[in-house]
1. Which one of 1, 2 has helix-only ellipticity at 222 nm (-39500 (n - 2.57) for each DSSP H run of 4 or more, over all residues; to 500), as calculated from the coordinates, equal to -9500?
2. Of the structures 1, 2, report the one carrying the highest value of relative contact order in percent (Cα under 8 Å, 6 or more apart).
3. So percent of Cα pairs over 28 Å apart, computed for just one structure, reads 53; which one of 1, 2 is that?
4. If mean count of other Cβ atoms within 10 Å over residues 104-111 is calculated from each of 1, 2, which structure is the one that comes out at 19.5?
5. Identify the structure, out of 1, 2, from whose coordinates percent of Cα pairs over 17 Å apart, for residues 168-207 alone was calculated to give 58.
6. Rank structures 1, 2 by distance in nm of label points 7 Å out along Cα→Cβ at positions 200 and 248 and report only the one at the top, that is, the highest.
Structure 1
Amino acid sequence: MFWGKTRQKNLPANDLPYRAFTRQFDREVPARTLYNEICATAPPSAATLWEIDSVLRAGGPERIRAAQRAMAFEALLASGHALGERPCVTLLVDHSGSMKDTRALAAAMTADIVSNTLLRQSIPVEVLGFTTRSWHGGQSRALWRQQGRPEKPGRLCDLLHIVYRDAAETNQNWISNLPLMASSDILKENVDGEALLWAYRRAAARDLTGWVCVLISDGTPVDDATILANGPPENNWYLLKHLGSVVAQLNAEPSSRLGCLALDDVADMPFRALRRVTVLEDTALRAFDLLEELIWPQPKAD
């Protein structure tokens, strides 16, 4: 566990150890389950999901360029890698509200193209998404208020972690869930540090010889309820500091290789390997660039 218990009540804000006020309202769910729930309870949202699916399947110049880049990457992968006999690649997608529309579509298309390329070379892939169950803290914040608003409560929102593809899956049915990534019904706030820990724990349970994780995001961690309840909101220090701590500790794991695909000019993301996407149509291209950097790292010049 990478976070500790609060040591003392009057601890300076920027020295607070990370914790969650409660985890009882957090949810991990298969994407298909969530997809079906949305279709059953919100018919207009179901129609929107079908429209998104049509867009993702339509192709276009960006898919042609991505397919060409995928061929080069696949040839390199076929020539060998140093991830060992039991590798896995995780694509961890930010589902914050700012990802709405074109960014979310770019992330979904990239997840489709990259995962299929890896699977053709027998590299297991997990595709995961993370958001919150509601805005403004949800049930966690309501419980905090009921208990008298204790100071420095820690993370104060209800997490929603979505499994689009489990590494053990053997069929391609999961691709039909990808429109969910662009659904406004789920795009809310983002707690990146805990999402990265979740992805790591899933990978660690498989006894891997090599784990590559790519975070696809358009910004630093944000949850308004957590920020407002834990001290000065400048630079979103509480959630961002935790993300930095998690990245540092996972970088120390010999079998872990972390990178970030930034769908904007994202500042302060604490990743050694980071590729910025300035043209969204090139997201898949930059994803392959980043994967090459992570799978075949070049020695640093003296």
Structure 2
Amino acid sequence: METERTADDVFGLLSDEIRLDILRTVALAQHEEKRTGVAALSFSDIYDRVEVDNTSKLSYHLGELTGTFLRKHEDGYAFTHAGEQLIRFILSENYQSPPDVGRIETDGVCLFCGESALQATIEEQYFTVRCAACERPAFSYRVRPAQVRAHTGTDLIDAVIWEQASDLLKTQQDVCPDCAGHLETEVVDAEDEPVGSGVPVAFAAISECQQCLRQLGLPLPYAAAYHPESIAFHWERGVDILGTGFWEFHRYLNDGRWSSERVETDPVEYRVELQRETTSLRLYLDANAVVTRTERVQRRDQGERRS
């Protein structure tokens, strides 16, 4: 049985430029042959494309890469999952710093001061929405250098929003958006988390990956907003939740239209209310932020009507 390599061993495999050249060669060959569906590259094809002294040396390097970054079968060599991820990272040059984008005006209000003077920029290699009035960050999210190079202005904002939505939909299914490992989520008192003083939110949903340790935290109403019933509820009323940035949700917290409260203690149950015009959607969540039931409430002068 082959001994599994450690992380040190795996990254040590990449110290030789020839091996990186081999991986680039396989990727470029696959790209060139995409019309024929060829996924593998033979030993002789690799030898013709890579600058290496002799076949013995190439055979040695291929042997080192095989199993971790390459897989070998009768048609030649193709990528493993790790090889696929690595070469896309290299070809996209996501190891570089993202370019400066200046300041991009965007919709929404500040979660702290309520002013609508938000500007998106790149800070410390993160996409950041900052309030020009109080200078506090209203939102911060990871961004890839290739993403910034490919999009400018409001197109960049849209690209971040859609990636954010994709990540949150995976989180809803307890899937880590980074490594696809298992996420564990719990509802906590917002005062116990670094949400920020003065933020009008009572509870937060904190998700942590049990494999890569990625952590995601957001106000409980935001987590509930990505439930299918909420997406449909808002779409029927002209709001595209999936196409809306977190920072655009802030106005709903500030004016009280989105709220959360603990309604039961044994077992624990939370209620999130998302109000739109004269109708509210109420979502009931357990201690792990799983929606257990929903109801729509029509507000009338004489009271409420549930459905």
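Only the coordinates and a few stated rules stand behind these numbers; no lab work does. Predicted model only: the values in this text are computed from it and were never measured. Cβ atoms are built from the backbone, for glycine too; each structure is taken alone.
1. Label of the source structure: 2.
2. Comparing 1, 2, the top value of relative contact order in percent (Cα under 8 Å, 6 or more apart) belongs to 1.
3. This figure was derived from 2.
4. Computed on structure 2.
5. Structure of origin is 1.
6. Details: 1: 1.2; 2: 2.0.
That would be structure 2.
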